[in-house]
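Heads up, there are several structures right after this.
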Structure P
Amino acid sequence: MSTIVSISTAPGNAGIGIVRMSGKNTFEIIKKIFKPQNNKYKVKGYTMQYGNIIDEKNNIIDEVLVSYFIEPKSYTTENMCEINTHGNQIILNKILNLCIYNGAKLAEPGEFTKRAFLNGRIDLSQAESVIDLINSKTEKEQEIAISQLEGFLSKELTQIKKKILNCLADIEASIDYPEYDIEEKTNKQILDEVETSIQALEKLEKSFGVGKILRDGINVAIIGKPNVGKSSLLNAILKEERAIVTNIEGTTRDTIEEFITINGILYKLIDTAGIRESENEIEQIGINKSKNILKKADLIIAIFDITKELTKDDEEILETIKNKNAIILLNKSDLKNKVLINNNKIKSINKPIIEISVLTREGLDELYKKMEELFNIGEIKAENASIITNQRHKEAILNAKKSLIKIKETIKEFIPIDITAIYFKEAIEELNKITGENVTEDIINEIFSKFCLGK
């Protein structure tokens with residue numbers, strides 16, 4: 001493979017910038033453009049040398065530190081070096097172009113990690129966790145990415161595949177030695193092993209719900225009539241005056257969207273236009289948009305004024321959330337006239353009800369706790385966890401599970417046991433798609449195209 005080079009730090013000025021190079025000719029190229037302070041060029045793994053990068057006319061480009069990594073003990077398992085320079089884009093581009101001029105090729109997005117995968121240092125699921133780690137927006141998401149990078153998912157898949165391969169070995173023994181009449185015993189053993197494998201795959205499949213929350217966050221729509229405190233709730237959660245709050249009804253004409261992390265989980269808060277009957281064309285557009293958002297929301301927070309009786313608009317809101325994942329907030333609990341405290345229509349919806357005062361912030365902690373309970377966030381443990389965050393992984397697991405279910409059906413219908421070998425191989429092929437042992441070049445290229453340059 002050719003020697004590749006790329007700038008690995010983000011664009012813009014910074015204290016430090018890094019140019020990374022990997023491949024057979026790495027040290028030959030760096031020798032041409034790097035002049036150590038003591039003029040003694042020495043390549044030793046896991047060491048750094050101080051000196052200057054110079055151009056073909058011996059002009060100094062910048063003073064740098066060059067770190068060396070000798071194959072196979074490097075990120076890509078190839079000879080590598082990293083040029084630590086001042087974080088100025090002009091300097092970085094000059095060094096990059098010098099490397100290319102002397103024989104390196106500009107790296108494609110994710111090519112360093114792709115080489116780590118192709119050279120066998122990591123499998124495909126670990127490679128994908130690298131981009132998840134880079135893009136992680138919360139601590140919990142970062143923890144899950146680290147656990148996958150360390151290979152916890154790969155180890156679990158290896159254990160499942162080992163059980164499947166053991167079953168295949170039993171089948172082949174029963175085919176090769178029919179005179180011993182071991183098929184009945186083999187069937188029982190296979191059914192037990194298959195059931196155990198199905199349960200393990202189902203556990204991984206179910207973890208995708210948690211994984212999706214960690215990766216994408218939770219969409220929370222805040223709804224209610226005008227002036228019940230929707231925008232004030234958004235401001236209280238964000239701890240800033242993000243939305244305009246006035247006594248004039250219908251102030252919010254469009255949705256306001258903001259992200260916030262609460263106890264390690266990302267929430268996308270959507271403040272919607274007040275839902276009511278309106279003849280104002282602009283306000284009605286906002287109301288229609290609010291109703292569409294409700295259909296896609298993971299959670300709805302419906303706010304009602306605790307000091308006022310329910311209106312027709314309020315009842316429409318209750319009807320809307322009846323079959324949704326929702327929390328009911330009775331706002332203005334700091335006031336004395338709590339007419340909705342025991343309202344039967346609200347209770348009949350059978351949703352969590354919390355008294356809250358957006359003005360005093362009383363009840364906010366209870367709201368956060370209830371949000372966590374609804375999504376079982378307290379049960380998310382990143383340490384040593386195998387949690388699926390990738391749709392591609394989920395589909396492969398579902399397909400593998402379907403193949404194992406077919407095995408159970410085949411055995412119970414007394415179909416010759418050798419037929420099950422087909423389904424066992426299908427299951428293994430699907431799981432190999434996750435780790436990269438059975439995946440097309442197009443999929444590999446698509447995965448690494450999502451990476452940033454220099455990684």
Structure Q
Amino acid sequence: MLTSTLRPDSSSTASRTAEAREVNDDAKAVHDADGLPLPRRCLAVAAILGAGVLVVLDGAIANIALPNIAQQLQARSADAVWVITAYQLAVVMFLLPASAVGESFGYRRVFAGGVALFTAASVLCALAPSLPWLVAARCLQGLGSAAVMPLGLALLRFTYPRRLLARSIAWNALAVAAASASGPTLGAFILSVASWPWLFAVNLPIGLLVLAACAGLPSPARSVRRIDGWSIALNAVMFASFVLGSDRLVAQPLHGGALLVLSAACMVLLVRREMPKAAPLIPLDLLRVHSFRISVIASVCCFTGQMAGLVALPFYIQHELGQSAVMAGLLMTPWPLAVMLAAPLSARLAQRVPSAWLCAAGSACFASGLALCALWPLHGSPAVPIAAFTSLAGLGFGFFQTPNNQNMLLSAPKERSGAAGGAQGTARLTGLTLGSLLMSLMFELPPSHSAVHWGLAIAALAALAGSAASLLRSSARDRAV
């Protein structure tokens with residue numbers, strides 16, 4: 001009797017356990033339904049990360065070839081800088097339009113088109129017989145990159161299930177940091193065995209492999225919107241005037257100021273034109289969302305600090321500490337390596353800690369590393385403290401970047417993921433421009449010997465402002481999934 005009495009209870013318990021397991025499996029299946037199945041997901045991730053590494057690596061290795069390009073193409077060094085400037089201008093001018101085009105014509109189609117354009121332009125760069133040809137080809141590369149950068153982030157949201165989004169953003173940050181860190185070394189190696197055109201020719205096989213992997217990308221539904229040519233033109237002039245005006249403000253105040261006024265005028269006209277639209281070119285609809293707006297502000301602040309710090313540190317290490325250029329590079333290498341280490345760790349922490357707190361702590365750590373570089377009295381051998389300080393800055397930036405980017409993506413409706421990716425890229429480029437402008441001002445103001453210390457201090461304050469901004473969106477519900 002006892003046995004027969006226990007059997008129904010045991011059977012009932014097993015039944016309830018099976019039902020609970022089935023419910024959990026169903027819940028997980030629903031939770032994962034917004035991502036791709038695993039085999040195809042791997043192919044999509046290879047395309048997204050491969051394209052990101054392609055465009056970042058190309059930008060990192062091109063800088064080191066400028067002296068060789070100027071010499072072989074018989075151009076002035078000042079003119080050769082346009083190889084870099086043309087690329088950056090094209091990216092910043094067409095980042096938001098590329099996001100809008102992606103929403104209208106399909107993320108996968110526009111992303112793959114950007115990879116194809118970038119790869120074809122790389123071939124044109126390798127074949128360039130003159131500097132104007134090379135500059136024009138670099139503009140085309142920038143157009144392709146403008147499509148790859150924001151839409152890659154948007155496609156990650158449709159590739160991974162929501163619960164794994166932080167991890168995917170972390171891997172993306174890890175790949176970008178690795179490409180940035182290895183770019184100068186790889187460029188120097190290529191130049192040691194071949195001429196500068198091979199820096200661009202190596203993009204061809206990589207680009208073709210990425211294009212093949214694009215077949216695995218998701219194809220989200222397109223939005224019904226009309227592409228406004230006038231808005232795209234105003235956006236391009238606004239950002240071009242801002243970048244060029246910022247660059248000329250110190251050396252040519254009148255010219256630079258006029259360009260900045262033109263940029264402000266274009267911004268006013270663009271905002272008035274786009275304000276009534278449900279899906280504006282400038283993501284005004286997303287900027288009305290408190291969490292999204294705060295994340296954009298924090299991103300601008302931290303990237304301003306990053307650029308100011310990366311410009312100031314080589315001058316500090318070489319001119320004030322008397323170290324060689326090679327040693328300066330070695331002492332700054334811990335920065336991107338620390339970002340690579342922090343990115344996957346921050347993705348795991350973002351599942352347990354409110355993202356606002358994680359961003360605030362990361363940017364505060366970033367500010368501390370910069371402040372220590374500016375204020376710590378260095379005597380004798382500076383290698384150990386400088387390496388420790390740059391590692392601290394890199395760790396802080398890595399812990400800030402992943403949850404902040406995740407919050408920007410998740411704060412936007414899924415159909416506006418392209419606009420969110422474009423806003424993230426625009427915030428990054430705006431911060432980088434402001435950081436370089438601040439350092440230009442520091443070098444122009446007397447006394448010049450203290451410029452790097454003031455620059456590092458301002459970089460630390462900008463990162464601290466990013467920490468304060470992140471705390472503004474802190475709440476009990478602000479948790480990364």
Structure R
Amino acid sequence: MSERTPDVPSVLQVNTHDAGGGAARVMRDLHDAYLASGLDSWMAVGYRSGDDDRILRIDNEARRGTWSRAFALTAAAIEGERPDPGRLRRALSRAFLATSAPARYRRIFAGLEDMDFPATRGLLDLPPSPSDVLHLHNLHGYYFDLRLLPQLTARTPAIVTLHDTWLLTGHCAHPFGCERWRTGCGDCPDLGMYVPIRGDASAENRALKRDVVRRSGVGLAVPSRWLLRMAEESGIPGDDNDVRLVPNGIDTSVFQPGDPEEARHALDLPSDRPIVLVAGQHLETNPFKDFATFLAALPLLPSQVKRDILVVALGTSASPETSPVEIRAVPYVSDVEDVARYYRAADVYVHSSRADNLPLAVLEAAACGTAIVANDVGGIPEIVTDGKTGLLVPAGEAPAMAAAIERLLGDADLRHALAEAALARVREQFTLERQVDAYRCWYDELRVDRGQNDR
């Protein structure tokens with residue numbers, strides 16, 4: 001790794017993973033754009049899968065004590081890789097875990113979120129040279145100690161991009177219909193919602209987040225107006241926290257309209273059948289997706305439509321065993337060029353979701369000129385205006401979803417008109433260039449402010 005020239009600005013981005021999921025995609029797209037524009041860009045992650053030498057691993061286990069690591073390894077060996085190791089094995093495993101770090105596991109069993117991740121303290125020392133700006137993404141995922149954020153921002157100005165609501169709640173990444181985040185959480189109705197906790201310490205967890213965010217003075221970037229309103233109404237940010245709307249952007253040189261027949265040929269998809277595309281990481285198990293409602297909508301389609309269409313499920317490894325419609329499962333695809341081909345190959349893209357911020361998949365489909373049916377949740381209406389740039393349906397309502405799919409498949413003129421309008425909106429508001437410019441300007445402001453404060 002080479003050291004940077006002193007006058008070249010440097011940014012360190014941080015996320016749970018370097019691949020898979022929307023936050024990782026946003027971080028990687030920004031990283032590539034930053035390097036292309038002359039920034040000295042680095043990424044630090046809790047779980048590394050790529051081999052890019054600018055991806056730095058936040059290695060928490062290496063920073064734990066010898067005895068702690070030994071007991072944790074013993075616990076893992078006892079439980080093994082079985083999905084159901086049995087009560088005795090599980091009890092023994094938990095006993096060894098508790099012994100590996102007694103104070104840590106007392107907090108966990110009490111319902112406090114796990115923040116015992118010692119490598120956070122050395123995060124800023126991972127790049128070969130000091131960074132001018134720290135840009136944080138998802139801080140949940142069992143790798144980051146949020147309590148250390150004020151110490152990090154004392155050294156380097158920082159921004160956190162909120163990809164979900166975790167920083168505003170007592171533990172959950174999306175509260176759905178729960179309103180307790182407005183008043184401090186407590187009496188949590190769903191301790192098992194990701195990120196799960198063992199007991200109801202949701203009020204204590206949320207109070208800690210409020211305290212840390214305010215003491216750190218960190219900037220908060222929110223991709224959607226929906227989440228911006230939540231952040232402002234949560235009481236988490238203080239007067240010293242700059243909260244800004246920075247919409248997600250996509251690379252329109254990759255995600256752009258193209259020849260559907262060419263895309264189908266490249267992906268080995270039939271040229272003579274209507275194709276409906278659904279996409280999402282771990283579609284069948286992700287609690288924030290609503291794949292079940294989509295599957296429930298398929299039997300409600302007219303008989304002729306059910307016989308004719310092919311559903312491509314991008315992001316799932318197995319097709320449902322019973323369905324009146326042919327469903328072709330396609331596991332996670334990392335090549336963005338191939339992802340764009342799937343959008344171009346489809347007649348309709350359906351985004352069934354229980355909760356979403358400003359989903360990249362909807363932006364990508366629109367940028368590829370594909371007509372969209374989506375649930376009316378979160379920030380999706382900021383992309384899809386019903387009847388103008390797509391069709392919106394209420395979440396969880398299979399009949400409405402079936403009717404919208406049928407309507408688009410049966411009206412080529414409507415599909416074309418909605419797709420053209422959605423494409424224009426993406427090019428105007430949601431490009432990667434606009435996102436990069438917004439963050440670059442913010443970084444420059446932070447560098448100037450830090451320089452003035454250091455005088």
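Taken together, the values in this text are just the output of simple stated rules run on the coordinates, not laboratory data. For clarity, every value in this text was computed on a predicted model and none was experimentally measured. Cβ atoms are built from the backbone, for glycine too; each structure is taken alone.
Annotations
- Origin of the derived value 12 (relative contact order in percent (Cα under 8 Å, 6 or more apart); candidates P, Q, R): R
- Structure from which -12000 was derived, helix-only ellipticity at 222 nm (-39500 (n - 2.57) for each DSSP H run of 4 or more, over all residues; to 500), options P, Q, R: R
- Identity of the structure behind 2.7 (criterion: distance in nm of label points 7 Å out along Cα→Cβ at positions 40 and 160, calculated), options P, Q, R: R
- Which of P, Q, R yields -0.64, -0.82, -0.91 [log10 I(q)/I(0) by the Debye sum over Cα atoms at q = 0.16, 0.18, 0.19 Å⁻¹, for residues 256-351 alone, calculated]: R
- Mean count of other Cβ atoms within 10 Å over residues 56-63 - structure with the largest value, from P, Q, R: Q
- When Rg/Rh (Cα atoms, Kirkwood Rh) is computed for each of P, Q, R, the one that comes out at 1.02 is Q.
- Comparison of P, Q, R - label where distance in nm of label points 7 Å out along Cα→Cβ at positions 104 and 272 is highest: R
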